[in-house]
Structure 1
Amino acid sequence: MSLQLTSQQVWENVEKNNFAVLGMVTAKCEPRTVGVVYIVDDHKLYIGAGRTQWKTKHIERNPHVSVTVAIPKQVPLMPWIKIPAATITFSGTAKILEKEDLDAELLERLYRHEEGRDGWCAIEVTPAKDFITYGVGVSLLTMRSPAESRSRAPVATR
């Protein structure tokens with residue numbers, strides 16, 4: 001029997017973290033992934049990006065993306081024991097926003113220093129459908145059982 005998480009529980013875990021893997025498709029329809037640092041605002045992820053970076057160009061051509069948030073796990077007092085990360089995965093739609101499209105507070109959270117803002121934009125990811133999780137909200141021992149460690153929750157919380 002799989003675990004039943006609520007949308008709110010999953011969002012809380014997404015908000016507690018700040019690193020994810022963003023999956024996209026190139027103009028030649030080749031899959032690509034990139035590690036990104038994100039912030040969450042109003043149930044959307046925001047990622048700072050250079051206007052000329054490949055991820056920006058790929059998303060402009062094809063807005064369909066996937067995101068996997070990795071949640072580190074470790075055995076208390078025994079950090080040398082390797083434990084797989086828990087994960088939250090979802091698909092969504094991304095769009096490129098210019099700095100002028102962001103409100104001041106969001107811009108400040110995304111770019112803490114003025115000098116980091118020139119030539120940069122933001123990628124806004126709106127999750128869709130369901131979150132698919134593994135190892136979220138379960139003990140390390142339970143993670144040994146895939147059936148008990150998996151969950152699915154709708155993205156919408158409203």
Structure 2
Amino acid sequence: MTDFGGITPAVLLVDDEAAFVETMAKRLTKRGLKVYSALSGKEALDRLADGGPSKVDVVILDVKMPGMDGLETLAAIKQHHYNIEVLMLTGHATVENAIEGMKGGAFDYLMKPCDLDQLLAKVAQAVEKKRAHEAKILEAKVKMLTLKRGLD
């Protein structure tokens with residue numbers, strides 16, 4: 001079992017295949033994750049904007065979806081929710097898509113069907129990166145407040 005440091009990470013699973021989402025959500029939940037789901041890029045963005053999953057750590061995002069595809073969804077997530085890490089998942093991987101996703105800010109890129117232990121390990125790494133980034137932001141804010149108080 002993957003160690004998440006005693007904290008339950010929250011993931012948003014985004015894929016247009018409802019059966020895949022349902023099965024994967026059950027498997028991830030059994031392994032200690034809080035799982036939200038969306039069946040399209042638009043639904044994922046709506047959920048994030050509504051604050052439904054107010055504290056999503058990682059989005060697991062399918063690349064090939066009708067309407068708004070994974071790369072478009074990734075761009076929108078990074079534009080509005082820059083601190084959420086995104087794992088791209090696809091059964092239609094190409095080198096070009098992988099490069100495009102990584103350039104767009106994806107944490108990593110996995111092929112479907114992916115090994116569950118590998119996915120959990122990537123989620124753990126993404127959560128660690130997100131928390132380290134949040135800690136740096138907090139440290140910078142404390143430093144700014146300390147300097148500001150020293151000047152007052």
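No value in this document is a laboratory result; all are computed from the given coordinates. Values in this document were obtained by computation on a predicted structure and should not be read as measured data. Cβ atoms are built from the backbone, for glycine too; each structure is taken alone.
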(request) Assign the value 0.8, calculated as distance in nm of label points 7 Å out along Cα→Cβ at positions 49 and 121, to the correct structure from 1, 2. (result) 1
(message) One of 1, 2 was used to compute P(r) over Cα pairs in 10 Å bins from 0, in percent, and the result was 11, 41, 32, 10, 5, 1. Which label is that?
(response) 2
(request) Match the computed value -4500 of helix-only ellipticity at 222 nm (-39500 (n - 2.57) for each DSSP H run of 4 or more, over all residues; to 500) to one of the structures 1, 2, and report its label. (result) 1
(request) Could you tell me which structure in 1, 2 was used to calculate relative contact order in percent (Cα under 8 Å, 6 or more apart) as 28? (result) 1
(message) Taking mean count of other Cβ atoms within 10 Å over residues 81-88 as the criterion, which structure among 1, 2 has the greatest value?
(response) 2
(request) State the single structure among 1, 2 that was used to calculate mean projected area of the Cα convex hull in nm², for residues 33-88 alone, giving 5.6. (result) 1
